[in-house]
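Engineer: I've put the structures underneath this note.
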Structure P
Amino acid sequence: MRQLPSWQMKLPLPSLLALRYLRSGRRDAYVSLLSLLATGGITLGVSALILVLSGLSGLQDFLRSDVLSRTPHLEIEVPEGVDSSTLCDAFKGIIGVVDAQRILRGRGWLLFSGGAISVQVVGFEGQLPRSFPVREDSFADSSGAESDVDAGAGLYLGDALARRWAVSIGDKVDLVSPRPTLTPFGPQPRAQALPLAGVFRTGRTEDNEQRVAVPLATARRLFGHHGSRIEIKTNSLDTALQVAESVAAVLPAGGRVRTWQELNRALFFALKLEKVLMFIAVFLIVPVAAMSLVTVLALLISSKRGEIGMLQAMGASAGEIRRAFLVLGGLLGTVGLVLGGTLGVGTAWMLDRYQLISPPGDVYFLSHIPFLIEGGDLAAIFLATIILIASSTLFAARRAAALGPVEALRN
């Protein structure tokens, strides 16, 4: 009879039995094969889930960053009849507020060289808002930094539209307002020819939403005073959420404060829902592998009925038999979980580091698919997998412990 190594002799009976059953003999080779398949299924499910969620997180993070770069930290709807300049001074005195700027929003049409397009017009006071990231090489005077850009009597256009229309700095572009002017000949559209004063970087996700910026005085001549707002810039996005209540306390009745979260509520909800649905869809691989683990343990119990009955007749308790199969199922599941986690994280890192997945540039707005591994996603994957493995193993272990010694030896 083969002597056990000394380190195995020191193990408790459940652990010793679990290690023995891992090394099935030639007669039980099919059990070993099924064990490998069950472990491989868990590995595949965990790694696939990590890859899918990390790719989705990378895409959502890019989309969220691109959208938030064009979203004010706080947007204030000014009530009718309230002096917005006085409100701006009051807001600037709040701790955490970096700047407050008066703006006006409207819809209009842009006309140039026979072309026409519907645009969102943003009238601003002072410097260009942070939602218009300017290109330093796009100004007539080429004078430099973004923070030095003042509101000239001109129009600021997105670089994508400027390239499409081949507009150069100083070219005249007609901006038309849907608000008519009453004349002796009837209502006439309000229009103004404005020179192109600069170009800002168009967000990759806003190709279908064209924006232009003009000085506040120009916007008021075209659209009136309706739609006046105040954009507030804070130290950070988190700071904006904290100072929102202080801003609301200063705002007169009839006004409204909207944070960057409220301005993008529909987008954030869609992103969150998409991630949850993808998690559920891909996670279905893991329950299938967990059921395979139950099958493996059930076959092993069936083939070892006589041995289990002999152990119970020699004094092994039902609790020790149950713990033996718990350890065995835990070992198989843990190996699959560790291998799947390592494979998924390593593959996601490599795909992101070397930018191995590149979609067609003329179809998508991304040069490569980014992968972002988030700790919360990994924790959810590991926790859900561990619960499934534990539940499947506990079910099989209870069946093994329920075998009586007489019944097991008889069969």
Structure Q
Amino acid sequence: MSSAAGGASTGRVRYAAAAVFMQVLLGVLYSWSIFRGPLAQLHGWSKAQTIAPYRYSLLSFAAGMILAGFWQDRKGPRVVASAGGFLLGTGCLLAAWIGGTVEGLVLAYGLVAGFGVGFAYVTPIATCIKWFPDKRGMIVGLAVMGFGAGPLLFGPLLEQLIGKDPARLSETIPRTFLILAAIFYIGVIGAAQFYKVPPPGWKPEGWTPPSGRAAAVEIAPRAMLAGWQFYGLWVLYFLGTSVGLTAIGEATPLLQEMARSSAAMSAGAALGVMSIFNGLGRLGWGSVSDRLGRKGAVLGMCAVSIVACMGVLREAGGFLPLLAGLCLVAFAYGGYLALMPSLTADYYGPKNVGANYGILFSAWGICGFVVPGYFASIMDRARVSNDLAGGYREVYWKLAVLASIGAGVAALLRPPRKGESA
């Protein structure tokens, strides 16, 4: 290996560091539930209305991922991530101006900011996969761990910025969005300047691809869509993330309701604890998959989700048992964000991973748009009938069913055979 290649191998750690930093900032998306209570207080909005910007942000996130994946495969990660930071900051800026209505927040935070997150999110994943083919599951887990741990920073920060005085919410909520805009303009666009792709044919010194792990050929998006494996992965992604996305969207309102009778910490702090488990799940399951295989790791994640929903959350009678169940859900959910990019590269090769994973990520976006809204409507009906406990029990057993079906799909998956997707 040349000295330049050796230097690249040594310097690849800085790309991982930039990826983690950027993902922590992008993780603001998971902190939306902090806004829901204050918005309901200020405007009298229902649960379905306060979750609407979150739902649209997830859908726009996925749409941005698809476009950004194709763009970054052709033009590189730096310009695409910079565009993502600009859109995210601009979305928050617009939210400060037109966020007084559900439609305004959907446009500003849901569509513009969500699209920006999608642009920025795909670039560190694709970059790290190319720099770390020897530790693919672990490095993707590390990169997206930052995204999952974002609420650890933003949960308490947003609570502090918004405050608890109902008379000041019309002032503090727009100001919070302005502060977020400044953070993203500087932090995300700044981190993007550190990104770079390795030279063609580069690989770590002394590393040989293991047989049966990496894709034998590079498969382009059109050929990927011709094989049944893509649709199996898509369904698995949709079902697997249903539990986590619903729990994250409902976490703060649920914790606040439980905190009225018993609480060891604020809902924002609890969301931060939940985010730690979300982040650890990404790194932990990614590392496990490098050693024990992707399928075994996915089946383990499904099992944890089922246990959390049926054995913990349905029977949670206090703040701490509830938080424990939510942390288990977050731990399992985080693994999907690490394993699905790795599975995409395993099945279809690293060359087109930006575009291929962007298309696969549509499962996450559609899930985020459809599933939390469906379960929020269940909770609205339960509130009208004064049976919140029954509403949450219905939510959790249905989520356990989705996780069980996901386990069945995972058991049937296998990589494409040579010529099968061509």
Structure R
Amino acid sequence: MLASYRPLFEVPGARVFIAGGMIARSAGAMFGVATVAMVAARRDSYALAGAVMAVGMVSLALFAPFLGRLVDRYGQRRIAIPFFLWSGFWAVMTILASWRGWPSWVLFITFPLCGAIPNLGTMARARWSHIFAHDARSLHTAMSFEQVMEEVTFVIGPVLAIWLATSLFPEAGFVFAVLCYTVGVLVFISARSTEPPVVPHHERPTAHAHHVPGLVPLAFIMVMTGAIFGVNEVVTLAVAEDMGHPNAAGPVLALYAVGSAFSGLVFGTMSHGRNLLKLLLAGTLGMALLEAPVLFAGNLRILALLMLFAGMATAPTLITVMNLIERIVPKAQLNEGMTIVLTGLIIGIAGGSAVSGVVVDHVGPRYGYLVAILAGAVAFVMALGTHSFLTRRDLAHLR
């Protein structure tokens, strides 16, 4: 199975941006739970922690389409460097605001301003789309590999973030994430040979990418998918603390990512050539059904096992959505289109974090998982509507 992914590493220059992307996205996977752990420890409120994370994710979502469009117009390197410096400054200010005990409202300014940074995941996928522009099977494998990489980072990131925050000091996970992100971005943008060329302005579509038929419905499905992520991060941390083992939250979340990564590896080798719309229906239904048993976990061991299975529908769903985007969005708007969809994911993480934080504080830790179950059900209903819409448009190339 792993042999299917070996040709990706043989592409000249690919190993450099793969390594940089892995480091940076591991840091990206740390930021959410590191922020929750930092704020909850310093301010003793999961509702506040969830709200800060939510506002930060909304800010990231608002910046993302604009930055994706800039990357399409001017190139990855020219946009990534200046905005990386901007984001790094505000990350340092967020650390100082927490460490020095500045008023809580300061966090609602500094943390959201960290979000003005282009998405490395979309830039990596755009590179693969350029490299395998005429090789659909290899492109499918590359897109699957990218999603598996992101799931692996969610195995590494939350565990490190929670361990550092609980073992050293509350800001430790956030500080480490900033340092790793710095290294990862610098390595990624150094791989200039694989950067896709900019499509000349006179050849670009005049309308924005969100006008592409089917793009907005897919983005809304990603909102619900992101809500599941946000809920699991906040609620699992609260449940583990309620059971007296706060350090266990990281490994439990890691098992969710392990399940997703494993299913993504298998999916990437078996799903090429199948109907993407049917795969989308199966993936969203799986997210709803596999998340439901988590609500009834009696202890952390059972919770960890159930989270392993709950993650198995996630990567296939995300891979399918990104494959759909690659097929329906013009090449000149690929970064923008992918960013819009991933923006939906970010908004969902923000909403899921905020809503589940309130449920945890006012109802109880375990009941926060109800929000994730409901989000999965809504995602399936929306996938049914998307399937009907795109089928009516007779988009035969979605197979």
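Read-outs throughout are calculated quantities, based only on the coordinates presented, and are distinct from any laboratory measurement. Just so it is clear, the model here is predicted, and its values are computed rather than measured. Cβ atoms are built from the backbone, for glycine too; each structure is taken alone.
Engineer: Can you say which of P, Q, R returns 111, 47, 42 when Cα extents along the principal axes in Å is computed?
Structural biologist: The structure behind it is P.
Engineer: Figure out for me which of the structures P, Q, R the number 182 belongs to, where volume of the Cα convex hull per residue in Å³, for residues 156-291 alone was derived from the coordinates.
Structural biologist: Details: P: 236; Q: 214; R: 182.
Structure R accounts for this read-out.
Engineer: Now, a different point. One of P, Q, R was used to calculate mean count of other Cβ atoms within 10 Å over residues 76-83, giving 15.0; which?
Structural biologist: Values: P: 15.0; Q: 22.0; R: 17.6.
So the calculation was done on P.
Engineer: Distance in nm of label points 7 Å out along Cα→Cβ at positions 124 and 300 was computed and gave 3.0; which structure, P, Q, R, did it come from? Write down the numbers at each step before the final one.
Structural biologist: Working: P: 6.6; Q: 2.3; R: 3.0.
Only one of P, Q, R returns 3.0 for distance in nm of label points 7 Å out along Cα→Cβ at positions 124 and 300, namely R.
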